[in-house]
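S.K.: In what follows, structures are represented as structure tokens.
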Structure 1
Amino acid sequence: MAKAISAKAANPGDVLAREVITAAGIVLLPSGVTLTREILDKLKQFGVYTLIIE
């Protein structure tokens, strides 16, 4: 079951249940992506605060 978590609580290995979209509607990451430390760092740079993970 998908759940919303803060980006700070996400861990490498978590899988996105929904795509990550900017306020402008640009898809940063599609659903199904396995998060890595590098991806999490980039999401913080883009100001992403909440993720939906599986």
Structure 2
Amino acid sequence: MPSKNPQVSIRLTPEEYEYLQEVAERNFVTLPQFVKILVKKAIAEDKQNNKKVS
């Protein structure tokens, strides 16, 4: 069953794509899984930083 969660599309240079693919493979995850990890980490860091500012 398809997910009903919102989706985001991004465009990468071939070099960026290859680099992220290599890092994902080193971490034994797919590229989409790795990008999701990066996004979740960025969100957590931003929330933490904004908490300190307030």
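S.K.: Of the structures labelled 1, 2, one was used to calculate mean projected area of the Cα convex hull in nm², giving 5.7. Name it.
M.R.: Working through the options, I get structure 2.
S.K.: Identify the structure, out of 1, 2, from whose coordinates helix-only ellipticity at 222 nm (-39500 (n - 2.57) for each DSSP H run of 4 or more, over all residues; to 500) was calculated to give -22500.
M.R.: 2
S.K.: Further question: With distance in nm of label points 7 Å out along Cα→Cβ at positions 16 and 40 computed per structure, which member of 1, 2 shows the largest figure?
M.R.: 2
Readers should treat all values here as calculations from the given coordinates under stated rules, not as data from a laboratory. This structure is a prediction, so every number in the text was calculated from the model and none was measured. Cβ atoms are built from the backbone, for glycine too; each structure is taken alone.
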